[in-house]
Structure 1
Amino acid sequence: MIFLDVLYILILIIYIPLNPRFLFKKEYRNVIKGRISPGVKRVERGSIWVHAVSVGEVKSLESFISLLKAKTDMRIVLSVTTPSGFRIAKEIFKDIEVINGPFDLSFVIRKFIKRIEPSIIILNELEIWPNWISIADKKDIPMVVINGRISEKALKNYKKFSFLLRRFFRKITLFLLQEEDYIQRFVDLGVKKHSIKISGNIKADEAVTASGNVRNSEKIFELLKVKEPGKKLLLFASTHSSDEAVFIPLLKELVKKYFIIIAPRHMNRIREVTVAVETNSIPCRIWSSDQPSGKDILIFDKMGYLTELIKISDIVFMGGSFDPAIGGHNLYEPAVFGKKIVGGPNHNNFPSIGTELIQNGAYTIAENTESLRDILLNITEQKITASADKAEQTVLRRAGAIEFSIREVLKLLN
């Protein structure tokens, strides 16, 4: 642990000066402070400590934490790693304690555990922090990975250090995995098969819940500050530069057929995306600006509204799908609304549902710009609506992961 602490401190000494925002932006200074000292009071009885990394993981926990609160009167503490994830968590979870995730320094982890007094630690998807896992193991605090998955790329990276990490994987009490495809990958990293169960994907439950809570279409168009368009609405959702390089050259043609909304994955790229669109001589409007609303391309620059945008769309292009390192974003969200989905060839973050949606015609893959042009300019009304029921049923069949996961957590608490 001393070796790890020294290594971590050296990394921080190098990293922080190279990222001035941690020195000059109050938000980031507060993150460092929060990752060293937990902002919660100590309680005599145990707590449930849940941890998530970023925005996507935080949002996927909403129904899980809501049901967990209904099943137990124990205090729940949610820790989050990234600043954006922390902000979203503060907005979503008003009635539980939300803190910054700790640095994996042994003295910091001990301080967090002493203050939180966890009876169990729940990690969303997968994170391996050696000090955190080792100290929890020594104190006989069970650790559970929920909604667990591991991509092929991550597997290769973990395998490079398996001689160091294998023992930490084995100290985690229970792995609740999204799909059977992941079992062998975890076994290859040293996890015992008896420590693995298949729960399904929590994001299926979240999608179902979100689809029932979303506001009506009229209110959504009011939010967008536009009238309901007289043509089909095409949403480019959670986009990255790799996606934009494919579809931005098509916008001049596409805007004749569609009202277009571009919702980048990261808000700090709004200016970059706007410049790329305008460089192609295409007029557009940023949602938060005071520009007139007559333009048929809207760049949406507020987090937390993707479900609403999906609901009013006719076709949803899912971002992250033209970069194998990203592996595509949440297919459950458009599928639960029965939307026609288009994207690139990479859906490795959602292998099972991605494959089924392709097979039933709900998800059409574009290999490049020309392929995407052909799909979007020639798609018919019949093709847009034909697979709606199949897409929705694909999600509904996968619901139930949250209740399964909570049952397993409560078994460990009892």
Structure 2
Amino acid sequence: MATFSHDTTHLAEMARQLGHAAGDGVIEAIRKFLVEYPGVLGVRGGIQGSTPLHFAAASGHLEIARLLLEAGGDVDAREYASDTLPIHWASAHGHLEIVKLLVEKGSRMDIADGWYGLPPIGWACALPPSPQADVCEYLIAQGASYDIFSLISLQQPRQLRERLAVSPNELSIRLGRIGESYFPLHWAIERGSLPVVEALLDVGTEANAKSAWGISALGLAIQQGKTALGDDLRSRGAVADVSVLLASGAYREAAVILKQERSVLEREGECERTVHWLVERNDIDGLKTLLDAGADPNVESEMIIDELLCSSTPLHRTAVNGSAGIARLLLERGADVDRRCRPSGAMPYWEITALHAAAWRGRADIAGILMEYGADTAAIDNHGMGTPADWARSWWDNDMARYFR
């Protein structure tokens, strides 16, 4: 039979273990443990500040979730890192039976999370690569309402038109605070639905609206090779802005506009954070164009690293998703090799260097370049996980850790 440590100094780790537990005899072991240590139900585990019920809901352990609720677990406890309820995670992963259990126990269905600003139905319909259709249908049957991004993901142009006729202000809602922070029109391009794009344009959405990274819907359509959507946007007044030129590989033309309109790269300018988009695309020529025009190689934009916010620089993003060539270019152009993610709002956050981020992703190639430029291998993060080598060891192994010393 499974057992759990009775060392009450490690209740947070127990919370994580309880939620993830599975296998023969575990249910009985948890039941006995909860009788002896009922306080663990409210203890937060991991850097995310998750309750055992969050872990169980995300992992799909129905019987453990049921046991935790019977013992008094809070069905509406919010995770510190994301402001999510357990039902958000169960919905995103398509764990329908756990969603039903949480709703039966009184879980709220109207609470928006702190990352994307979506209720549980948005996590089921909008965030997964494909909607968790059975979860979406169940939540609607229980009285939940679709958010605009869910209707777009489900490709419901008629319902969109009806909704926006009553609430046109929803056209200006952004999808959360992370990364590109799309408007509905961008999200429709992302999901590739011409009828939905036309519905949004018909009800008055701005064809040239920019994402938080300064990307227009037309620029996004070109970058993703969605010709029909691009043609429709042009016919509705979309213009060839900097993002369109960069996405098209027209770097000289983009440089001309940037020289004429330098304010777009200044603080709060529409292209201030476009460097992050180019890093994500591994577009080294586009990045050179922006940096030549005076773009800040240290401009920040939020991303998530191990389920915690990080107000990252382009170098952090390169360590996670970029290429060695991009890393060298940023460092040659003045990127701060030891710049840390900074606090952003009241939610938990990382203060880590790009070398920590490279360790998290197992990017020995990027780590080598960062250390070549003098990265501090002894830097310690703000949550006690340690140096980049410690991070590499935690997520990978000792062989990987040696690259970060």
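Taking distance in nm of label points 7 Å out along Cα→Cβ at positions 26 and 290 as the criterion, the top structure among 1, 2 is 2, with the largest value. 4.1 is what came out when distance in nm of label points 7 Å out along Cα→Cβ at positions 50 and 386 was calculated for one structure; which of 1, 2 is it? Matching structure: 1. Work out the source of 8 here, i.e. which of 1, 2 gives that when relative contact order in percent (Cα under 8 Å, 6 or more apart) is computed. Answer by label: 2.
A value of 68 was derived for percent of Cα pairs over 16 Å apart, for residues 114-233 alone; which structure in 1, 2 was it taken from? The value was obtained from structure 1. Here Cα extents along the principal axes in Å was derived from just one of the structures 1, 2, and that gives 70, 57, 31; the source is 2.
Read-outs throughout are calculated quantities, based only on the coordinates presented, and are distinct from any laboratory measurement. Here the structure is a predicted model, which means the values were calculated and not measured. Cβ atoms are built from the backbone, for glycine too; each structure is taken alone.
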